[in-house]
Each structure stands twice: as structure tokens, then as C-alpha cells.
Structure P
Amino acid sequence: MGVVSMNDVKRINRQFLGTLITFILFLLAAVSAVIVTNIFMQDEAWQYLVYFVIMILVLLVVIMFKNKFDQLTNISYIIKIRSNPGEPLPMHHTKLWDRYPFFLKEKGFTQYAFDQKHMIFYRVIQDQIKKIFRKHMIEVVVLLDPHCDGFYLEQVDNEIQQIQQKHLKERIKMDRMLITQIKPIQDLSDKTKEEIKEIIFLKTKDLSLFLRSNTTIISTINIGLYQPTSTAVMLYSETYSPSLYYTHHINEIKSMI
């Protein structure tokens, strides 16, 4: 599935270090501004105004840098997975593609959407990994038509958001969504390989309530069912895992392939 050079690892490490140094320098500047204001500004009303402005700036910058650190961390996960790729998996259940929706229903999945381009199935399960303050996970399987261009459809994104919002409204607490996108393929061109490698790790938040409990970490893995050899091709690693949830996701995929 491709080779990752040491330059990729060094590049992301430099970006992370540069971002960290910039963040530390900003915090030092903010502390210096507070000290200077305390020493040279005698009017308490103006002091409190300056302190308030500095506090707001610090809050905004912390949020900005946190998002940047999350982005760099997720990129580093993908780089490490690409540097330790696993082999294609033999197809078992997916060999009977026309019957596969029935197999998913037997596994406890519910069909949510269907059209000529895709089908979406999902199930909500108890989090078996987190031992304290245990919530739920949503597992989503997207079955794509072989003629779809790539693995990502805008309609699928909208429907997955609807699934997420539906369960938030039902007050089902969750913080993980594991998405598996599967598509039969007849060729393994460089373009197709790159499309399969476009896996995603990201964090979303329901800004309407500003609650930590509404933060959801989403993991998306693409699978190409290569018909000529009856193997499932995807970007994954047997030797590296960014989290126990990633390991769970890979194990579930293996049981469904």
C-alpha cells in the first residue's frame, strides 16, 4: 500500500515541534503582558480590561493550537500505519456480495439508507474498552457501488451526521464512531490504491451545547474488494495501533470480511 520515507516522519516531527515552540512563546508573551500591565498600569479598571482581553486571546489561541495538535497527531497516526502496512485479507463473507446486506443484519446492523450508489448500515454497541464512564460506540458500514468514483460520497457524510444527531437527541452518550467503507474493485491502479489509503481520524464536537460529552472521535477505513484475487485491500497495520479502538475496528473488519 505504499512506502513512507523517513522524510515524512521528520517533517511531521518538525511541524509538531515548531507548533509547540510557537505555543510556548505565545504563553510567555501573555504572561509578560500581564506582568507589564500590573507594573506600569495604575488604573485598576484598565488593568482588569487588559486582563480580560488577554484571557480571551489565550482561550482562543489554546483552542486553535489544540486543533492543530490534534491534526498533527492524526497525521502522525496515518504515517505510522503507512510505514507498517498489513497484507491484503482473504475474502470470506464478502465473496457473496449480493447476500452481504443479510449478513450485516445477522450481525446486528440496521439498514439506514439505500440508493443506486450506496447502502448504509449501523449498530450501537456498549463501549467495551473504556472501563470508567463507559458510553456507546456507533459502528457504520457503507457498501458502495463498484461504479462509484472514489470512496467518499457527500450524501454519505450527511447521512452519518443524521445517525449521530439522532442518537444524541435520544440522549445516548457516545464518543466513538467507527466507519468502514467497502467497495468491489476490478483493478488496483495507483489511483485506486491512493483512494483506499485515504483513511481518516478526526474529532467532531456538537457546538450547540459546548459539552465535552458531545465530542465524537471518528475513524474511517476504506476497503477495496479486489475481485480477481478474492482479497480485501485496505490500509491497516498489524504491528502498530494508535489506540485500542483502532485495534477493535481492525478486528471487527477481519470478522466481517
Structure Q
Amino acid sequence: MKIYTIEEILNKLENCIIYRKSFSHIRFGDGGIKFLHSILYGDADQLKIIVKKEGLPRSEIVKIFELWGYYSRRADFIDTPEVYFSEKFWPRLRKPTKGITDKTAARLMMWEELYNSSEFDNENYCNPESNYLMVLRREGKRNLLDVMKDRKICIITVFPGVKQALKDYNIDILKIAGHYENQYENSFKNAVSIIKRTANQYDLWLVAAGELGRIYSGLIKEHGGRTIDIGFVIEFFLGHQLHPRLRLFMERSLNPLELKLTNEGKKYDKYI
């Protein structure tokens, strides 16, 4: 199985920006895996937690599930948790000294079955942590911030303050409701409407919108735009601490918008 490197992803993204081709990068992570599992295996308790947090109406769950499959099949890259079980990337942790639960590990190891049952049908795989890996500063390699320079960008996020954090870049914000704020009812229709009108007016979109974000990403590509699923990197840009699962391997660089590999992380540099 090939896992595309960050350099390969950014090369394709930049080519698509230059030639005005559509592009999408969609990550599911362990949250997406749990959503797929809860639907396919009828795990009502798990689904109840996700629905409440993400603001998803129960009446739209099947539609959202089907749209995930539709847009995944058309994406340029989707993530796979397989990297956590290889020797080419660090293991999935909860924090530096603690691994994930047996239940989460079991779910992640089911990823191929879940993807197949959901008809994702896309083997252009990337790392689930590719959002963070894209802001690494590594010698002789560019990162997402290099690609963003002098480009017109729209960010879909709960945090409009990120525009100030990225003041050296040309940023517009499409604000959405956050966790436990009923995103579907309060933001979804407006976001979809704006994406349909303006997808190709921007060089690049950055999406940080939870489970509905995968639909936004798919729509952006469908309407001629280019998008990266940036996720919690938005909080990192705002100065929040790096998630504990990553601290053994990455740390904030001298440029506060960038990361660098720790000595432990450098063991995997050639595979990133």
C-alpha cells in the first residue's frame, strides 16, 4: 500500500492551484472511523455521542454517510490509519506515555472493512496526521505555509481570530458553529451556499469543520476549488498547545505557525 508523502500532496496541490484544477484532501481520523462503525454496526450509543457533539440531525445521518462515500471516491487524497500499525510512522497515542484504548485500536484496525462497506473506493492514501505534517519545517522541503504565500485563501472555521494569527496571508473566513452548537442547523446551509458561489474564487480553502467538513471539502472540489482538511491545526495557529498524542514527536518551531520534529520524530522523517 502506498501512502503519499507530504511533498507529493503539496506538489499536486500547487499544480492544481496554478492550472486552476479542482483538488480535495479529506481526512477521517479516528472520529470518522467511529462514525462509520456506529452506522454500519448499529452502535446507537456511539452515534448518540457523535451526533450531539457535531450537531448532526438524526434524520440526515444516512445522507451524510452517503455523501462521505460520494466525495471520498472523488477526492485526490483520503487518509488511512494503516500508518499507525506500520514501522514507517509513530504509533497512535493518547499522550506521550499512554497508548490509545483497546476499543479505539480495534476500530482503527477495521478501517479497510469500514471503508469498503462505505464504498470509499479510493486508494490515494495519506497520513491521518497530514494536516499537522503539512506545517512541519524540514530542511530543504516546503510546507503548506509556503504554498499559501501570495495566494487567496478562505478558511472554514469556528475561530475567526485565526485571520489575525495569519495576518501575513490573504485570508477570508467562513465562520461556522462549533461543537455542541448544532452546526447542521446553524451553519450548514449557509456554508454550502457560499461554497457553491465562490469555490473557485479562491486559490485554496482550508477546512476545519469536524464531520460536516468532509462534505464541505467535497463540495469545494465539485465546484472547481481546491481544499486541504486542516482540522485542529487552526487551534495550533492560534497558539493552543499541541495535542498530547503528538508532543513526543513534534514541537512548535521558532516560527510559531510551524512545527519541527523532535529527536523521536526525526526517526520517521524519510517516510513523511
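Nothing in this text is a laboratory measurement; each read-out follows from the coordinates by a stated rule. Everything numeric here is computed off the predicted structure, so don't read it as measured data. Cβ atoms are built from the backbone, for glycine too; each structure is taken alone.
Here are a few things to note about the model shown:
- Distance in nm of label points 7 Å out along Cα→Cβ at positions 124 and 188 from the coordinates reads 4.0; which among P, Q: P
- Which entry (P, Q) yields the derived value 27 for relative contact order in percent (Cα under 8 Å, 6 or more apart): Q
- Label whose coordinates, when Cα extents along the principal axes in Å is calculated, return 79, 47, 35 (choices P, Q): P
- Source structure (of P, Q) for helix-only ellipticity at 222 nm (-39500 (n - 2.57) for each DSSP H run of 4 or more, over all residues; to 500), computed value -16000: P
- Ranking P, Q by distance in nm of label points 7 Å out along Cα→Cβ at positions 36 and 228, the structure that comes out highest: P
- If mean count of other Cβ atoms within 10 Å over residues 116-123 is computed and equals 15.0, the structure in P, Q: Q
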